Structure P
Amino acid sequence: MERVAIFAALRWECQPVVHRLRQTARTRVDDFPVWRGRTARREVWVVQTGVGPARSAAAARAIHDAGGFRLFVSTGCAGALHDALGPGDLTVATSVMSATETFETDRDVRERMRTVAERAALSPALGAVLCSPIVLATAAAKRAAAAGGAIAVEMEGAPIASCAARAAIPFAAVRAILDAARSELRHVGAFVEPSTGRVRPLRLARYLARHPSAVPDLLAMQRMMTAAQRSLHRFFDAWLREEA
């Protein structure tokens, strides 16, 4: 049975994959939560990397060392760098770019992903995706990043792609848009754990006590997360049923 590793930074980004698997068991590989389950034809490992390239690089190395993988997939949410993309839109990467390298995704896998997404009525956008070491929280930062040709930005894909390339493992990346290109993420850094993306409840409460005007922005962020997760559920429902 073929073995596939699917990497996502946050637990809510892992859930659209995990809920489709059978015989699922939660374990850890080094410092990383892993859900191991099955589809009709494949063994699937869902790896929660935490946020950022350092975490995803360590996770990819640890999972690679477990051996036997035929495909690496990077997934989760992304920020739009193109005005045509909004919360919940799906991107299928043709390549993932860091500041120094570009990694092409596997053509056959991404074409199957595109076909599956279209059948699920998701209208996927294909293009290059930028992997940034920092959150691009402002519209100005996203405009500057868009000049490099990417349609979306995330923070984990390039190290996973690099590990896959070194090991000659096919790599693909599918992401749902969280924030639009013109959106401003002004508040999140004040109460979110940088390495895991977890909200710190006490910090959030203190922040809202000092900044009550932030409530509408945070509610909008929750709606964005819901839209992104819904699209990931629809995609993986279809892809794991048809391709895995």
Structure Q
Amino acid sequence: MKLVCFVVALGIGVVIGNSPALAQGKVTNVTGAWETGTPDNRSTMICSDQFFSVAIYDLTNKKFIGTYGGSYRLEGNGYAAKIEFHTLNPEVVGSELRGSLTLRGGNLVIETDGAQTSWKRVDDGKPGKLAGAWLITGRMRNGEMSKMTPGARRTMKILSGTRFQWIAYNVETREFSGTGGGTYTTKNGKYTENIEFFSRDNSRVGASLTFDYSLENGAWRHKGLSSKGDPIDEVWTKREQIGL
């Protein structure tokens, strides 16, 4: 596949408010979730302030197709994105790709070399309380919290107001270990994931998992049972705090 296909698909989102005055104009803010395609070939994009991920999957047949993402910055009427993981074309990991952005009829249109992709806004980063990009920094082992220092090997979880995706990957070797995602809610100290795609085992698609969660000094404490039924007690930290 040509690089242009990936540049077009990157589609970093723009916050589109409900006011008609925001129907057109310059990109000034990026946050939330976006989607394009059909149920059997859906692309879902999640954008935090500095990071993004795109997942492509067949919801109808519970098939994972691919994922890519990394960091980005806005530049005038476009964006520059540095790719950290890409299952469809690992060779672009480490590359910086660029594209242009416009708003048309409430949709975000990405155009590169004459090719276009239109994205519909799903949410603007609300109402979930965990919106942002997080890296795992601690895991309970043998009754003690073991600290983890993210480096080239990373497990990231990125959330909008209603959607989530986790990705395990290595930026140096370009190795991809797995991903999963879907929708989520946060209510009364409970964090619930509704799984729409899972790269390792599609039998998990359709499952809902509920965890205890709390925010402690800016860190996310995550406790419960995994999709395999194993106990989980983890600490996640915002990427901006880590500096990666």
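So if we calculate Cα Rg over 2.2 N^0.38 Å, for residues 88-127 alone for every structure here (P, Q), which label has the highest result?
Sorting by Cα Rg over 2.2 N^0.38 Å, for residues 88-127 alone in descending order puts Q first.
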When mean count of other Cβ atoms within 10 Å over residues 40-47 is calculated for structures P, Q, the one with the largest value is Q
Test item: helix-only ellipticity at 222 nm (-39500 (n - 2.57) for each DSSP H run of 4 or more, over all residues; to 500) calculated as -1000, pick one of P, Q: Q
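Given structures P, Q, which gives the highest value for relative contact order in percent (Cα under 8 Å, 6 or more apart)?
Working: P: 27; Q: 15.
Result for relative contact order in percent (Cα under 8 Å, 6 or more apart) over P, Q: largest is P.
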Of the structures P, Q, the one that 27.5 was derived from, the read-out being mean count of other Cβ atoms within 10 Å over residues 72-79: P
Winner on distance in nm of label points 7 Å out along Cα→Cβ at positions 144 and 160 once structures P, Q are ranked, highest first: Q
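Taken together, the values in this text are just the output of simple stated rules run on the coordinates, not laboratory data. The structure presented is a predicted model; accordingly, all values stated were derived computationally and were not measured. Cβ atoms are built from the backbone, for glycine too; each structure is taken alone.
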